[in-house]
Each structure stands twice: as structure tokens, then as C-alpha cells.
Structure 1
Amino acid sequence: MERQNALTRSDATPLSLWVVLGEAALRQEVGGRGVLQRQLHHLIEVAQLPNVTLQVLPFSAGACMGGMLPFTLYGFPPPAKLEVVLLEHYTSHAYLEAAEDTAHYDDVFNHLRASALSARKSEELIAGIAGELAT
């Protein structure tokens, strides 16, 4: 919950977040249709924050650079001016800080962003999926 609050905090500059989410994650029912529908509506609300960009990588995009390997790319502003890649696995995690590693994941993320739907089209897709669950 604290990580979610970091997007809307008023005592400091809210964090910026850019997410590319695979369409499969929007359709996997965990907890039932009602739970998924509420989660999708919450995603739409969060995506409308000025510091959040949410894009969906649709099934129609096919295979993309990076495949199904989730990663998080953290960028820290000056004076740190540092990028770190977090790779989370079932039983462990790794932090990559080497310039060649962060550059590689920057390329992967840029490719994913280019292959994904625009933010507006992504919200429309999410709303459509949520609407399908209502029937």
C-alpha cells in the first residue's frame, strides 16, 4: 500500500511510473470475475494520474523483445543519477547496475513501449475487458 501511496503523495514529489502490461495479465481471473473487474477499474483510475503511463501489450503484438521475463527498471534522479534493473524470480531476485545491463533493459523497455497500445487505447481495452466481465 505504501508503494501505491507513493504515486499520490502530497508531502513530496509523487513517483513517476510507466508500465507495459501484457494483455494476459488483464484477462487472468484470480479471485473471480468481480475481483478482476474491480482491479481493472482501479488500473484505469491509476492510469489517469498525471505521473502514470500505462500501456497494454496486446496479444496481437505477437512475440516481442524481452519475451515473458518481467523486470523493473528504476531510475534515480541527480545527484544519484543511477539506473538499476530488478529481476524477480520465484525464489530469489537480482539487481543489475552495470551500464551495459541497464542499457540492454532500456532497449527492451523502449521496444515494448513501441509495440504496446497507446495509453488511451490501453485504457479503452481495459475498460472493454471490464465490461465483458459484467455480463
Structure 2
Amino acid sequence: MFLDEDRSGGIHQYNHQAFAYHVSTEGHVIDKGASQETIFFDNHIEVVRFQEENRHLWEMAIKLFDDQFDENSTDNVPVKILNKKSIGFSIAYGDNDGNNNRENFMGSKMTHGINNDDGYINSDVFGSILFIE
């Protein structure tokens, strides 16, 4: 899940100008922090998964944070989504069958930059959403 609250683009690998959340099948949400360490952001996305026959469905309620997000604070307030707000957004599925490399990356955009692998570093490659009433 790739989110850029103000659709400003740019490098976000070790800051919170944008987020590149990895959502696990157990519902954990992780991204890299300013310290370059992996951080759990489980309170940013509420994940519900269920199965209907051979289809696996995911529903996610996402809190949207701006570039002032402070990973060391408990006082971060999600941004309100207003009519006509545009955000950077892409969603993708990364396939890995147990080795150390991603085998496939399928998502809402045909490509996420060079080798389809720039989204976790640069939000210029995100798609977008315009919220309307």
C-alpha cells in the first residue's frame, strides 16, 4: 500500500513524506522508519481478510498521515479527507514463495519505476486518487 498524503512525490525511503506499507497476511503493517529500521504501523491500517470459495478478499481501513508524522510520538493525528482532495496512491501484491527475492509485483499501476521496484523509495511513481462526494 503506497500513500502520499499531499501527492507531492519524492524520496520517502527513510522519512514519512510518504508511506510504503507492507501488509502481511496476519494483518501486520510495516515500513522503514527514519532510523532505517523496520517499524510496525499496525494502528495505521485495520485489516480484515476473508475467503469466499477460492477467492481471498481483503478490506482495509486506512489512516492517512502527512509528512509531519513523527514515529516517536503518540500525538500524531490522521489527516481529514475532504472533497476534492488528491493523494498519491497505489496498491500492489508482492509475491514471494519463500526465497529472499520478490518474484512478482502486480498492482494498480503497470509499473512502479525501474524494474517495477521504485515505490518503496520514490513516491513519484505512485498513482493517484481524487476523493469526491
Q: For structures 1, 2, calculate distance in nm of label points 7 Å out along Cα→Cβ at positions 46 and 78 and state which one comes out highest.
A: 1
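Out of 1, 2, which has the highest value for distance in nm of label points 7 Å out along Cα→Cβ at positions 38 and 86? Don't skip to the end; give the middle numbers.
On the way: 1: 2.5; 2: 3.5.
Sorting by distance in nm of label points 7 Å out along Cα→Cβ at positions 38 and 86 in descending order puts 2 first.
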Q | Structure from which 1.06 was derived, Rg/Rh (Cα atoms, Kirkwood Rh), for residues 6-53 alone, options 1, 2 | A | 1
Q | If helix-only ellipticity at 222 nm (-39500 (n - 2.57) for each DSSP H run of 4 or more, over all residues; to 500) is computed and equals 0, the structure in 1, 2 | A | 2
Q. Taking mean count of other Cβ atoms within 10 Å over residues 14-21 for each of 1, 2, which is largest?
A. 2
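Only the coordinates and a few stated rules stand behind these numbers; no lab work does. In this text the structure is predicted, and so the values were computed from the model without any measurement. Cβ atoms are built from the backbone, for glycine too; each structure is taken alone.
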